[in-house]
Structure 1
Amino acid sequence: MSLPCTPSFRLDGRRAFVPGGSRGIGLASAAALAEAGAHVVIVARGQAGVNDAVARINEAGFSAEGTALDVANLSKVDDFLSGQAPFDVLCNSAGVARHSPALDTTPEDFDLVTGLNLRAAYFLAQRVARGMSNGGCILQISSQMGHVGGVDRAVYCATKHGVEGMTKAMAIEWGPRNIRVNTICPTFIRTPLTEATFSDPVRRAWIDDKIKLPRVGEVEDIMGAVLFLASDASAMVTGTSLLVDGGWTAD
């Protein structure tokens, strides 16, 4: 009797769409997908950042292209997708944070954060799923803050809890079409955007106290999770979240 065979982590011949893929977690996600054989299409608001990310991936011997796109602008998203072949993978890393005490949140900050983190994420998933006639994978880069609360993070938490809820509902609806829908929920990951937080002694002490492992997160910690959930290795995984949080939510 032969041994079972581990499902492949390869993505050869597949097309992956990575909004927010020009830097940080998004770039690491795009690199992981490309390294596994996918052709990666990166979008972000800045053309220069997109160009740099695409060049770095292609220079490494993988396959990528990209353009500037504000994914909060749904008409622009529709125009972009109309010129693209269907995608097999959506890995949405586009997001924003405006942290403040809940008593001080402005309507402008609320609308900005919910508009990108929740509204755009919802309709990106909807639009891309419509083209997945042969099944596919939708992956939202959410946050550990989609499972807990945090000081000065009421709006951000609201959006990420919303992403977790919509992911479960979409997984139920789209499961019969063989579309898997999941989230990755990172802890604080060291990127240029988080350096201000890490350099604040009070914030850093809070992070070190909550993370149970003896270090903070790096973008490489997200790459394996992205590859697992995008590949056939997770063919029976849908409607759930993969917490890459160093034990933050274990309390």
Structure 2
Amino acid sequence: MSLPTAPSFRLDGRRALVTGASSGIGAACAAALAEQGAHVTCAARGAERLQTVVDQITARGDSASAMVLDIADLDALNAALQAEAPFDIVVNSAGLARHSAAVETTADDFDAVMSVNLRAAYFLSSAVARGMIGSGRGGSIIHISSQMGHVGGIDRAVYSASKHALEGMVKSMAIEWGPQQVRINTVCPTFIRTPLTEQTFANPERVKWLEEKIKLGRVGKVEDIMGAVVYLASDASALVTGTAMMIDGGWTAD
């Protein structure tokens, strides 16, 4: 009897697309995939910050390029994808949050959040899956969801609704695309410290509440997401689809 060989986490020769890649979790995901050998196309709306991320990745000897894109603009999204060869890996980290009490939510806020977190995610998934199926190689689609796709929260009704819907969407797409070897999963972080969340972490009472809810006793950092994304992108997760990877420090364990 010979011992089995562990699947590799390496991504050499694979093409990855990361949306929301100009900062925070998206930039971290792009850096992680590139470090494992993938060529990463980094997509976001802001050209200057996006190019900074690409320059940092290439400066260390990894492979990356920039794609200035608003994924909520479906015409622009389809045009950009049609101009590219099929991707092997897609990480959708673009997202929008507009928090308020449910009785104060405006229709504009609702539509804006759903446009990015659900509508764009849906049509990005279907577009890249077509390419993966057409290539005959399959692929891995990873959405950065949230623990709020599994629980509720104060002032989080719209955001939580968008992420609960995303989770259901992913399960249905996994069933549909499994026979073509297209895997689709979500990563569900707790509160992660990024430039966009500094306002939350500037409130000592809010930080204390967060740390009490997170069983490991600390808020998240982008490095906590990087390993999960590499795992779901790689052959190490070859039998994983239609599932949510909780990176929540035990928040949802209750």
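Every number in this text was worked out from the coordinates using simple rules, so none of it is lab data. Everything quoted here is computed from the prediction, not taken from an experiment. Cβ atoms are built from the backbone, for glycine too; each structure is taken alone.
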Check: If Kirkwood radius over Cα pairs in Å, for residues 85-164 alone comes out at 13.4 when worked out from the coordinates, which of 1, 2 was used?
Finding: 1
Check: If distance in nm of label points 7 Å out along Cα→Cβ at positions 101 and 221 comes out at 3.0 when worked out from the coordinates, which of 1, 2 was used?
Finding: 1
Next item on the list: Figure out for me which of the structures 1, 2 the number 5.4 belongs to, where distance in nm of label points 7 Å out along Cα→Cβ at positions 61 and 157 was derived from the coordinates.
Entry: 2
